[in-house]
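*Asks:* Listed below are the structures to be examined.
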Structure P
Amino acid sequence: MKKLCITSLSVFLCLGFFCLGMVQAAEKYPVKPLECILGVEAGADGDVIARPILQKVSAIIGQPIMVVNKPGAGSSIAYRAVHDAKPDGYTFGWGSATIITNKLQGILPYDYHEFTQLGVFTTYFPIIVASTKGPRQFKTIQEVIAFGKANPGELSMATAGIGQSWWVAATSFIEGTGLKINAIPQAGAGAVTVAQVAGGHTDLGVVALGSGKAMIDGGQVRFLATLGEQRAAAPYDNIPTVKELGYNVSWESANFFMGPRNMPKHAVDVLVKAIYTASHDPAYQKFCAERNSRWGYIPPDKVVEDFDKRRTVVREIMRKAGILKEK
């Protein structure tokens with residue numbers, strides 16, 4: 001009997017120490033470096049805007065965060081890596097609007113619903129620019145719309161590749177205004193598109209403000225309108241959004257962090273709090289403005305709802321374009 005009691009006590013103590021160890025491990029998270037997977041190349045807009053916030057998060061949680069760039073296939077290579085990672089809180093990743101479009105195009109079998117959302121920290125928005133060298137030199141978006149309605153099929157617009165985010169924005173503009181525009185997808189996105197417009201090869205183009213800024217300021221292209229929900233920051237705040245002109249047109253690319261499904265709650269809580277704190281740092285908000293992205297935090301519990309609305313829009317656009325592959 002005495003031996004049985006001693007044995008039971010030993011088991012009880014072992015279990016107690018084991019449970020205590022688990023609690024302490026949870027309280028100490030993180031106890032080793034983390035890895036953040038980015039689906040764009042080093043130096044790309046998404047990479048540039050994510051690294052400073054990751055540095056701040058690292059300082060807050062007290063562990064290094066190693067950035068791993070895995071560009072390609074609409075960021076799907078990186079999304080797969082995050083999705084398939086061990087859900088222990090030590091691997092998470094960056095995402096953009098392609099997490100919505102990839103599944104619709106059949107590139108991935110899953111989308112943002114299959115990840116642990118950690119929060120949106122900033123948003124890139126597309127703009128419409130016009131040529132200042134071509135035969136038609138528009139000064140306002142109202143002039144473009146008036147000309148397009150009077151001369152269907154005569155306007156040309158350079159866009160990103162079919163299915164890419166800024167292609168969605170361009171298509172949304174064309175359909176939302178009812179214009180018949182000759183959309184010309186490019187092999188690249190920002191730099192290639194703006195070069196086509198600056199060279200007078202197309203009347204219009206859809207690019208990110210960051211991609212077009214140098215040529216806007218240099219006079220090679222003219223900034224006509226924003227396709228986002230809000231106007232751009234000064235000195236471009238006199239440029240209207242298409243939506244405020246009465247057209248239900250809006251498309252943006254949120255930048256956010258996410259992890260694999262079933263991450264431990266304590267790890268999620270630590271990361272979400274750190275991302276929130278880092279993103280609300282005035283210095284980071286200033287950094288976003290300087291890089292022509294619009295700062296705006298969306299908490300994890302609102303991300304899916306926001307993306308669902310955008311998914312509805314882009315799904316219909318892809319259906320009409322004949323490229324919808326989602327079953």
Structure Q
Amino acid sequence: LFYHSKATHFKPVFLKSISLGSHNNIASGFLPFLRDRTYDIIVINGWSSFTEMKAIRYLKKRKITYVFAINGGIVPKKESFWKRKLKTKMIGGANNYLCPDLESEEYLLHYGGAKDAIALFPYSTLFEKEILEKPLSEEEKEERKKKLGLPAKPIYIAVGAFIERKNISFLLSEIWTHVSKEKELFLIGEGPLKEAYSEIIKEKSLKNVHLLPFQSKEKILDYLSVSEMSLFLTKEDIYGHVVNESLSQGCPVLGSDCSNAAKHLIKNGEDGYVFPLRDKNDFVAILEKEIPFSMRLEAIRVAKENTLEKMALTHLSFFERILSK
């Protein structure tokens with residue numbers, strides 16, 4: 001759902017670049033911006049592309065002050081000596097750091113960041129106006145279900161790319177097969193594993209599971225607003241925006257402890273539940289429970305603390321502190 005709105009109060013500059021695979025690139029034309037000493041603050045967002053590495057090397061060589069920002073990070077359980085050395089060289093040595101949660105802070109510390117240089121910010125993809133003032137009543141939920149063409153049954157939802165890391169196969173085979181048949185699960189997304197999911201649904205006779213293509217942001221928020229819970233049993237996510245987006249609609253989250261957002265935003269029994277993936281019985285037990293209205297209220301309260309406006313204000317306050325030193 002994120003990166004939805006166009007820039008309105010600044011002018012983005014898009015550099016010509018050559019794509020190298022799905023996540024790497026090399027761009028030309030950025031050095032004049034780094035040479036321009038009229039900027040008060042330079043922020044480097046990430047290290048892994050050739051463009052970012054070149055920019056970091058340039059700034060370090062010329063001893064130019066900069067902030068290194070990340071939108072999440074997880075310390076890997078295994079890593080080669082050379083890869084860790086490269087990451088430490090790229091990540092360590094910045095003057096200041098920005099990250100969204102304590103797990104990501106550990107990531108920065110692991111690769112050479114200084115603890116007193118790290119600041120946290122509330123990471124969000126939602127404007128305040130997109131968050132419900134209060135959870136929908138049961139009557140409102142049923143009315144919206146009709147408009148969305150959904151059955152008048154308890155709705156559960158999982159939103160995300162149909163890829164291995166999102167762990168939908170585990171959700172279908174190991175969890176949903178043990179859930180009451182009157183509950184309906186909607187999987188919203190696209191990806192290479194769509195056919196595999198269809199096969200599991202057929203093989204397990206999961207007639208209460210439905211595959212839907214990606215929807216508009218507004219429509220997904222509508223789906224979340226009528227759902228009992230949002231399911232996010234990922235194998236790994238350096239953040240996981242769908243967690244906050246779910247909470248914003250009064251939809252508690254049942255997540256794995258492999259997502260930074262789930263560990264950061266969810267408190268068990270308050271706005272959702274987070275368990276290790278090995279605890280299959282705990283996931284099933286929660287799915288069989290009735291969700292109290294208080295949990296929906298808490299979900300919205302947490303989401304209101306994590307908005308684009310608050311994220312922007314936190315950044316501005318952080319930049320002001322840097323400039324005042």
Structure R
Amino acid sequence: MGPDQMSRLSHDDRVPAPRQLVATLGPASYTLARDIAAAGATAFRLNASHLPPTELDRALSALCARCPESPVVVDLQGAKMRLGQFEPRAVAPRELLRFALQDGDSISLPHPEVFEQTRSGDTLSVDDARLRFEVVEVGAGWLTAVAAAAGTLLPRKGVNIEPHPVALGRLTAADAEACAVAARHGVRAFAFSFMSTGDEASWLRDRVPGCTVIGKIERVEAAERLATVASAVDGVWICRGDLGAQLGPARLAHFVAGVEPRRLPGPVLMAGQVLEHLTAHAEPTRSEVCHLHDLVARGYAGIVLSDETAIGADPVRAVTTAAALLGAFE
């Protein structure tokens with residue numbers, strides 16, 4: 001992706017631009033990229049958290065061959081921690097589980113930073129807070145925690161520490177490798193998960209000079225310093241899934257209501273369940289349509305579709321519907 005394509009991910013306030021519609025590619029849509037672009041997607045998102053380097057390399061090769069003119073954003077794991085690979089398992093209320101770097105009989109959690117920064121009494125929030133665990137004991141590369149309620153623990157789901165998400169001091173080795181893979185394919189746009197201060201943008205620009213950096217607003221620290229983060233990056237995505245797990249529903253609503261996209265220096269996109277109903281249904285809900293109209297009226301530059309296109313029943317229809325709505329609301 002060259003500089004002309006990267007420029008589509010930012011904006012010039014003097015020139016009105018069409019709304020951005022970023023479509024996440026996943027198991028349901030990797031082979032549909034050309035149709036999704038024709039349906040109205042203005043850029044693609046590849047989630048490197050779910051793609052080991054070899055798979056990211058194959059996905060980018062195929063995507064750049066099918067849609068050479070379409071911008072691509074590689075979404076980096078950043079400070080977002082994820083569970084490792086294991087068989088899904090049911091969890092009972094008050095069940096004691098062991099999470100560890102080494103699998104064995106434990107739940108895989110391949111992030112040393114989690115064990116270094118977690119303390120007894122903290123809460124592990126898993127899968128956008130669908131499951132919560134109270135930490136009982138922490139050792140070198142392991143911890144035990146008690147489930148707050150019943151649920152199903154799934155592999156590769158996000159993990160947060162409450163009340164203090166994991167802090168990074170540098171680009172992780174996994175993200176550095178993802179950057180190198182992307183750069184080999186000419187892709188130079190990156191979204192950074194769980195950005196905290198905006199300083200993280202310099203880590204990416206040192207690694208890939210001249211790249212476009214998108215700050216994902218997913219943690220309390222970034223929400224509280226939104227203007228500072230926005231000034232350090234080329235655009236921001238308001239990601240309500242993880243941010244909602246951090247803030248809780250009421251505080252999330254207050255924060256989102258207070259965001260004024262036109263006062264920020266770069267484009268602001270809304271992400272996370274924007275048109276979630278399209279994941280399994282042919283039409284969005286009336287509530288989703290009204291909310292999308294409100295976003296456009298308030299100055300959002302566009303939206304990011306996630307599950308709607310990554311694992312949805314009909315990714316092309318989802319993009320066609322979203323593009324038609326965005327066009328109608330201009």
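*Asks:* Given structures P, Q, R, which gives the highest value for relative contact order in percent (Cα under 8 Å, 6 or more apart)?
*Replies:* P
*Asks:* Suppose you compute distance in nm of label points 7 Å out along Cα→Cβ at positions 41 and 305 for every structure in P, Q, R: which one lands on 0.8?
*Replies:* R
*Asks:* Comparing mean projected area of the Cα convex hull in nm² across structures P, Q, R, which is largest?
*Replies:* Structure P gives the largest value of mean projected area of the Cα convex hull in nm² among P, Q, R.
Throughout, read-outs are computed from the coordinates displayed, never taken from laboratory work. Just so we're clear, the structure is a prediction, and the values are computed from it rather than from any experiment. Cβ atoms are built from the backbone, for glycine too; each structure is taken alone.
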